[in-house]
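So, here come the structures, one by one.
Every read-out reported here was derived from the displayed coordinates using simple, explicitly stated rules and does not represent laboratory data. Small disclaimer: the values here were computed from a predicted structure and weren't measured. Cβ atoms are built from the backbone, for glycine too; each structure is taken alone.
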Structure P
């Protein structure tokens, strides 16, 4: 049997069938993309939750260390005041007061700055909205 003897049958589809196939395949692709996004998001959320728990635990450890550091600095300041000739009865309340004022001032400034930055963040996904509007304009132009 030679190459010329073979007959090839080609089934011609109508334009409507082609559009229908394109629609079906597009919907299948979109569904698959949505499932992939769901799986990826779920994986990322799980990782974020796990790492957030670790952050909380290690933050407590860090906080405990910070408290011991402040206690040590307070006792050091107390000893320094007593060595400088200040009455132990006065140094016992003055040094914790000084430590507290410094810590409250630094913490208050940090909290105020973080609050200002947080309130300036817009919850609206502006880049996504811009991209969707561009896609809409492109689609209108193409149709």
Structure Q
């Protein structure tokens, strides 16, 4: 992989087909032909997103702790925690769409988040582009 470079990140999240939330941040990104690593902050928390060989992992450390893994057609265990309370969750990934370019990453995830209180149908769209680089065609 190459060195971490500054990038602009945009994430759109939709839960149960209802409201859509949009998150935009300055981040760092490291790209290789079949993998990507993104690091950004949400408040005081640090988030790491890894894409490698058709699998995605998401880790968040801080007051709000999160560890989720995604692999198309598979159910995988995860952790969701706030302060000192932590619970087990599971993701069942329906679809991973990913394009890693020389200067950018596009990612679309469609999955079911299985919580103790029930299932949530989730969609995430992410785009990241190195700063100062032209848009790829």
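Worth a mention:
- Label whose coordinates, when P(r) over Cα pairs in 5 Å bins from 0, in percent is calculated, return 2, 7, 6, 7, 10, 9, 8, 7, 6, 6, 5, 5, 4, 4, 3, 3, 2, 2, 2, 1, 1, 1, 0, 0 (choices P, Q): P
- Entry that produces 1.00 once FRET efficiency 1/(1 + (r/R0)^6) of positions 35 and 99 (r between Cβ atoms, R0 = 30 Å, to 0.05) is calculated, selected from P, Q: Q
- Identity of the structure behind 16.6 (criterion: mean count of other Cβ atoms within 10 Å over residues 27-34, calculated), options P, Q: Q
- For -30500 (helix-only ellipticity at 222 nm (-39500 (n - 2.57) for each DSSP H run of 4 or more, over all residues; to 500), calculated) the corresponding structure among P, Q: P
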